[in-house]
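Dropping the structures in below, format is structure tokens.
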Structure I
């Protein structure tokens, strides 16, 4: 009953169709021959259907689950290597007209302090982020057409890009704002954003209606079909995500993959990223009230099965998760993480007092960027501040074609090393610098092309001498 070519959300994520997939997947999940067949297909690294991937998610056969986890590790390594892209969110405004029951920004919450950054505020926030070493931001704002109109968002993007402080610069701005029109998505494209991100929150239409009793976001179809309008508006890199914990995670998984299949079928390219936020405590919000909590074990399986189903997609886990949970997620498929995040409006230059209280959710991983960078290096990952693909036009189907062929690593691995070198020179603590230099010395030997290896070695030396912003 699911029609991936349909322009209508109720058809490309048909509720009855999702339930049928879950029923069939439950049957297949206990059949060894069916799981073996799906795993054999998955090893071709071309992805799985929603039914196939959900069958793996529901599989409780211990030996097969070990195969699932090992395959996820292999696919992650083959397509993304040991690089981990770094970013931070920047909250612009928490003014909002919606009544979302899981978010403290909802209109009826009178406890939270409402804030909106001015240009001067943004400059101070961006300088603080640059002084940490960040190069990539995700802009966040509540939905309020009068207080947060598209003109405000565009002005914020321009301001962020304009700030140059010492060796700091934000080289790529991604945007996570409310569903809007094709014309306004075109304006975001013209403003030079990277990925347009919009979490579905829940794909379950009945639960969605219950959790969104008022405001523009209460329109399920308008929200769910936003990515179609964004891609028609020229934003060929879009990021999906569900807020896990609002509804059964298995339903969300199946529906999310159906959404990805729809984008692939209609536009020839699926989502650029998939995010995995879990509901967290916040002012006026009790995550246990929704009754669909996702355990760490379930969360790990969810990530592994997504990596197998969507081998090429960038996968994101934020500071909502603990260091231990993030460490496992990185092994099983995650390729991007935030670090040193503040979920309040204006929390980087000067941390909020408890009385101000404008945070959207509770941060679990409170480590500094330098601590996270050192931790990643110790675990054998390459922290990457690279934004080259966006600036070289490797987006949408161009990025995916390189990724699917494996050629993207010829660019990404060297670029990761060069941007890490910049971080080590400009921002790292002595201990992190020592760890990072040893990592770079080892990793440069893994660049297969001799000419590229020599070029990167020369550029690393130039970065050590004060030059910046090389990219392949």
Structure II
């Protein structure tokens, strides 16, 4: 079964070798032994030609001794506490040696984003405990993921902008000057042209409450936007999450409760009216993330389904809507250099729909879908390269969203400054209702870009893309557009 060959199939030497000795998914035949303690197991195939167009394959299996894990050690972490790393590992002393658990542990350490991915290589050594035990040493090389920003600049949408903030991604509330506990603390302030854009926020997240895979946190915010529409939001959100064991431990659930005041200063002929509206909402997000790195994933996928419910229809608050979003991303390694995946194919899709349960007239403009540009010109804007900001669909927002992306990425450097180039093709659109939705009526674009991570600034990049279709209300193709990107 694991070889994926049956009598009469066409022989493929590369496929046979991978499925026999080791593939990306650890579904090869050798994994049956390597994942159950048989560290020295080997399989030797013998191919015999039995006719002009047929062969027989005989596989000799040598199991060897069955090994257990002696000690699990960590080396190279000066800031991050040992327990923060150990709780991400899937190898335990006393258990049988498991190659897949080591691979999974390296993937989990990569997702922490605290360490140089090129240096995440485990070392397996004979143990002093006994002759059939091995020690596993996880060697890490720390890098800073905290971001500090204080800048004065000019943005086309908002004119003169001022921003200042701090995000500590490896924070410790009990040792704030040293950190290393894996908590996240952020305090940010952004102002654009004083009256056009303002965002103040304070947040904290504990990803492992009581050393269990339970996430808790909060976010207090006050934001105002006067671009396409006029809205101010002031509120607090409390978050709770938990990693599941079923269907597998890549799945997790996240829930939040939010109380906020929406002060709307503009009117839409379709959905919202000026005035102050209270909003009490709950949300649920079910996701499965099996990536090996946050900035430049090379294997795995990310799936999520989220639902947001503003409970005005139940008489709780005055804002009424139900919003559902489905997204999927997958990463396929294509070319490796010196044992590291450098060329990766990335494919993603995102679908969304929002509507009022009793009436659409209390829909907050921030929950509607806008599309076009780099997504930096307003809240809730879905980027689409090759087009200017918010030029796809009505400027007051739409209820239906679809977007599909493919990128071919090449990692120029992974440390100390991760940089990758990419070529992209994407298509998307927004529609005012399900009745008007045409999934084949998509605005298409293609181009090239670069993305980089520079600490303590964060993630930013550039793209140069061509929009093949006219913008809303136009007749000519959008043409070439150069865009600056912030975040990922």
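Just so it is clear, none of the values below were taken in a lab; they were calculated from the coordinates. If you're wondering where the values come from, they're calculated on a predicted model, not measured in any experiment. Cβ atoms are built from the backbone, for glycine too; each structure is taken alone.
Values as computed for the structure displayed
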| quantity | calculated |
| --- | --- |
| Structure responsible for 1, 5, 10, 13, 16, 18, 16, 11, 6, 2, 1, 0, 0, with P(r) over Cα pairs in 5 Å bins from 0, in percent, for residues 140-387 alone calculated and labels I, II on offer | II |
| Which of I, II leads on percent of Cα pairs over 35 Å apart, largest value | II |
| Comparison of I, II - label where distance in nm of label points 7 Å out along Cα→Cβ at positions 52 and 444 is highest | II |
| Among I, II, which structure scores highest (criterion: FRET efficiency 1/(1 + (r/R0)^6) of positions 12 and 316 (r between Cβ atoms, R0 = 41 Å, to 0.05)) | I |
| Among I, II, structure where FRET efficiency 1/(1 + (r/R0)^6) of positions 220 and 324 (r between Cβ atoms, R0 = 35 Å, to 0.05) as derived comes to 0.50 | I |
| Parent structure of the calculated result 8, given that relative contact order in percent (Cα under 8 Å, 6 or more apart) is the read-out and I, II the choices | II |
| Per distance in nm of label points 7 Å out along Cα→Cβ at positions 276 and 436, the highest-valued of structures I, II | II |
| Mean count of other Cβ atoms within 10 Å over residues 284-291 - structure with the largest value, from I, II | II |
| Highest-scoring label, criterion being mean count of other Cβ atoms within 10 Å over residues 76-83, among I, II | I |
| Mean count of other Cβ atoms within 10 Å over residues 68-75 - structure with the largest value, from I, II | I |
| For -2000 (helix-only ellipticity at 222 nm (-39500 (n - 2.57) for each DSSP H run of 4 or more, over all residues; to 500), calculated) the corresponding structure among I, II | II |
